[in-house]
Structure I
Amino acid sequence: MDLFLLWTLFSLGIIIQAVYLLVIFGRVAFFKIPSSSQKTNNEEPVTIVVAARNEFKNLKTLIPKLFEQDYPKYDVLIVNDRSTDRTKRLLEEMMAVYPRLRSVTIQYTPDHVTSKKYALTLGIKVAKNDVILLTDADCEPNSNQWIRKMTAPVRENGKQFSIGYSGYQQKPGFLNRWIQFETLMTALYYLSFGLWKTPFMAVGRNLCYRKQFFMEVKAFKGIWHLEGGDDDLFVNQYATGKNTAVVLDPEANTTSKPKENWKEYRIQKKRHLHIGKYYRSEDKRKIGFYALSHALFWTGGIALLIYFGLKQNWEHFLIVFGIILGRSILLASIFTASNKKINGIKVPANILINDFLYLGYFWILGSISHQSKDIQWK
């Protein structure tokens, strides 16, 4: 390949990467978390909705945690989606202990809709309150202020969507370290653009919106047939800079149980990545420009290092190496600062190694997921 072209591609990658890291992701890294929210008179009732299928063990842990919240007016609705384990019996026992716990049982799913969207729609439809707070059965709130902080933009500021962060438990092993990195990378996309008033996605493990709005737009109209997208595609369709707020506060987060083997992780990510092809074109570009510049940076940089190494042109070799090192230091700094703001802890280990591996994740698994037709919830 022509040396001039290599330099051009490498330089283009560097410029775009610098814009993303400093200007876009910097919105999270340099974000000033507001002081703790004070209790207000506007303590509008909230309904927590959880769609669950065969989640007996997780619900047994989650339900008591949900009733530890420091918020006066809320109830919990569990949608029991065709469970074959002991979920129904557990809910009956729990409802005797927690008066504000309710359940809806689904016996079957119509052919023209996907299971989780159907479960969520029925749950939201029968919810007592207009403010809906969503999470999953394998999640837990990080603090007893979760309800108050996650719903504040909707209750107090007139927003239709409140977007929060949901991470994963830290455990030993390379897979978990990768999950921590990839989850933070994804969060930087949607939290940063959300803070820039151009939201394009969210995660259903920590999402709030109004029932009235959900019903007015006819729920998941147009995406009923897609397995997944009950969170990110719904937000992608209707979230705007005016009606959406990002909640960036460790006390407003939830934490999920991570996948513990590569097969389960691959199935999960195929579903997530597959849905991305249905985003609006401008939102695909938000992710695509970073991924393309990331690929140009690494492939161009490595190619230049090999070229100058073979030519024994050590002066230019060191220039390229210095640029790669400088970008790596910037990346580590931005990720560390961002993770501190999001999670209140230091960034996961092996960030630079995982950054390189992100090439294969995005371009290989992403391409496979884009074409996949065997996507399923459970």
Structure II
Amino acid sequence: MMISRRTTLAALAFSLLAGTAMAADTIKIGVNEPLTGAFAASGTYVVNGAKIAADEINAKGGVLGKKIELVIEDNKSNPTEAASVAEKLITSDKVPVLMGSWGSSLTLATMPKLEEYQVPMLVETSSSGKITTSGNPFIFRISPPSSVEADAFEPIAKKLGLKKVDFLVINNDWGRGAAADFSKMLKANGVEVGLTETMDQSAQDMSAQLSKLKASDADTIMVTSAVDQLTLLFKQMAALGLKKRVITTGGSQNPDQIIAQAGPAADNTMHLTTFLPWWPEKTPNPEATAYFLGEWKKRGFEFAGATESFRGYDGIRTVAAAIAAGGGTDPASIQKGFWKVDMVGLNGPIKFAKSGPAGKESGQSKPNVYLIEITDGKVKQVQLGG
């Protein structure tokens, strides 16, 4: 019995050592996303897109001869939790690079941790201008900041003939930043800016704000919020008989999900987005788009999630490209590698330009921006942004 016990213990020890060796033979990528809380649906889509990219990369041999391993953590849609998750991924899980953190407030909360530990992060969704202008050299973003989105919308705004615009935005860095950047662009083009109403990210009843907007003489309302809250808004607008032009910003609207949840209340609403899954042939990388959408469908995910999940897919592909370009698996090599990335994502070229104060620049890529409209329960493309 003693021999048998020793043999069992030896086998267990060997198994643990083998497991450790196997783990060391992978390149860990920390994924910091909201999997519960107000932004859970969006964060889950991003994570599922990231998994498709990781599987594709590993099937092709990985990066630098190693497989990549996603270490996924839930930031619970909470900035404090997002910062704690970033620290855990860096100090406990020993990841040399991260992707995150969906919302701007979540990403801004993690940024001091990146500087403290000198670990780079790929930002796949957040749009607050502060993310790339505050002087954090460990930030590399593939989603457009609201200023870039506003600039891309400028020629579209002229064609739409906007006269006066009100804003209804989520009361955080993302929403307030969008209102500020779009207001600046509109005023520069002779468009009057009226009310700016805010709402908490968990708010269910926006009737007070909507009543003010209905009484305003603005012809257009620009809205910045996540998909579930947008669904509630459109239903409440319909109930109030508010029939002004509505344009949402931020590229996180999930038009198909809105159609499914809001029904006819979503008709005639317009949405700025950065990906066209409805027309793969019109995307900058049709072959990659077709593969991604095919894999998304094969895994049984709803098509509606594609407008969010592609961010995770492009994000992990960009991180892998940075690791390869940097030639090493340590944070400093990967940080340098990001500046060498030059690829075509599902929504346009991914190549980082410097943004922010000299010597501490962040990296910002510039994706395509599109305006789509929901008409009779279907998505149609309206304009391509600049």
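Please treat every number below as a calculation from the coordinates, not as lab data. Computed from a predicted model, the values in this text were never measured in an experiment. Cβ atoms are built from the backbone, for glycine too; each structure is taken alone.
For structures I, II, calculate Kirkwood radius over Cα pairs in Å, for residues 167-238 alone and state which one comes out highest. Evaluating Kirkwood radius over Cα pairs in Å, for residues 167-238 alone on every structure, the highest lands on I.
Calculated for structures I, II, relative contact order in percent (Cα under 8 Å, 6 or more apart) is largest in I.
When distance in nm of label points 7 Å out along Cα→Cβ at positions 119 and 151 is computed for each of I, II, which one produces 2.2? Source structure: I.
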